[in-house]
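I've put the structures underneath this note.
Just so you know, all these numbers are worked out from the coordinates, no wet-lab data involved. Nothing here was measured: the structure is a model prediction, and the numbers come from that model. Cβ atoms are built from the backbone, for glycine too; each structure is taken alone.
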Structure I
Amino acid sequence: MASSSSFNLRNSVMLFLSILASSLMAASAANFYQDFDLTWGDGRANILNNGDLLTLSLDKASGSGFQSKSEYLFGNIDMQLKLVPGNSAGTVTAYYLSSQGPTHDEIDFEFLGNLSGDPYILHTNVFGQGKGNREQQFYLWFDPTADFHTYSLLWNPQRIIFSVDGTPIREFKNSESIGVPFPKNQPMRIYSSLWNADDWATRGGLVKTDWTHAPFTASYRNFNANACVWSSGASSCTSQSPSSTSDNNAWLSQEMDSTSQERMKWVQKNYMIYNYCTDTKRFPQGLPPECANANQS
């Protein structure tokens, strides 16, 4: 009897702890109602499934968009997206961080639609103090319209790392020492929009949006931001230094290990289709100074 009672008690405790852990996870899970505002689209942006899913739609009259309620100054940010399926030519799904003003900072994922059967182009860019022109473009090694995939930005004072499903595709290092602006002083919100850009998005604007396929819809879920929230002129991370031993803040000084570097080289070798750091025609006076860094090119 004692053994049976002990077993039942242990099981009861384990069940309670399991329920408690589940409830804590649920309480801390991202919720689109809590984290984002639908900013434009006149009903074409929707939050569904009790805040677990967000959709943006585009038709001939309008696209749609949303933005985060919080501003961030550095973060490790994940979002799962499922892109517009079928003939998405002319459409752009933009997912990015940005501050405001003429000298804004910005970190971009943009997904350029294409004809059915042709791959999406993933367009990346970094703006520092209003200066961009740092584009790298990739094909993806999967169909981004068939299911959700995770698109991540690690942004800390030393570097920005773009990742897809945990695989790094691009690193932009802080090169302020050689005069290159780096986003580190302006808090940024998260934005996303689905819009018509058929004047340039697909084959330089040669392929136009086919509105018989409208409405076009992109979907979002599982947002997560381990980040420094900016509020009332102060950061939630001010008490944490990049050298903090806390696992929750390890990303503040995170860099790529040798395995991650090899995975990024694999992506860039097999799937990169444009790199500003090799475009000598665009920069006849010489490539941008950060291009001398091997991890930018």
Structure II
Amino acid sequence: MRISGFSYIRNGFTYQYPFLAAIQSVLPLCDEFCVAVGDSNDETREALVALNDPRIRIIDTIWDETMRGNGKIFAQQANIALDACTGDWLFHIQADEVMHERDLPIIRAAMEAVDDRPDIDGLLFDFLNFHGSYDYLNNTRKQHKKEIRVFRNGINAYAYRDSQGFRKYTSFAAYEQGETGTKLRVKYVPVPVHHYSFVRPAEQMFQKWAYFRTFYGRQMDEPALHTLSAAPADVMVSPMATKQFDYYNIFRIKRFEGTHPAVMQPYIAAAPNDFDPTKIHHVQSLKDKVVYAIEDRLKYRFGEWKNYRLVE
């Protein structure tokens, strides 16, 4: 069983992505790792080369700055890296996602267990969506709880919408022509993806948010609106804030009680750690209070987005 990891990145240092940690976190599982490196103006490519790992294959790309709708540029870049993979199984890790070293044996065992099961297309993982600091998690319904990060090669699976998830298509031509695709059949593996999208300093978070949202067809100076891979609806930029991201416009967070992956320790040690949960100011509606109270009691999320078919 041969495993290929894949990802994409552009200006990873400029926008403070832990892309090196992301790749290093899954390398122990991989026979190769294909990464599409966009035309960066920082030292992103040089840092990947400096890892000096023969398993890492760099595919140089130039981003189409006119591709400004629905995050399609991210899907395109993910598919470029995916297409370069030669493994039997594919492990997609995004530049702000990191796996814990303790979970790698569990993931490998799960892959081996379903390798000869054609009814399973991929593996589904939990997500820990950090917010404001490395000590707190977004506890709202606006970020995905689970997503596919491992799936078979050769099943015509490509990035769905932006690159949050994947679906199967009859062909790549059909995919490009707008075919809806079919959801992958997955086995749930109870290990988390540590998702560090919302832990940058407020100024850098604003810069990253403002630029990347333009790839969803929005202007840099519009109020933050919810998209599946952009800022959650509960996490909006304050009307008075033009250069800082408002981490406090959210109504549900929770303390992270676990441990971070070892490769993240340098990032955590360098973080300002100035997030103050007492400053949270979003007012929760009565409807939301009722819905969350019921969901907390039942431990079930109503209307949860599921881009997968759970087999077991």
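Worth a mention:
- Structures I, II, by distance in nm of label points 7 Å out along Cα→Cβ at positions 168 and 184: label with the highest value: I
- Given 24 for relative contact order in percent (Cα under 8 Å, 6 or more apart), calculated: source structure among I, II: I
- Among I, II, structure where volume of the Cα convex hull per residue in Å³ as derived comes to 139: II
- Value 2.4, calculated as distance in nm of label points 7 Å out along Cα→Cβ at positions 56 and 208, assigned to which of I, II: I
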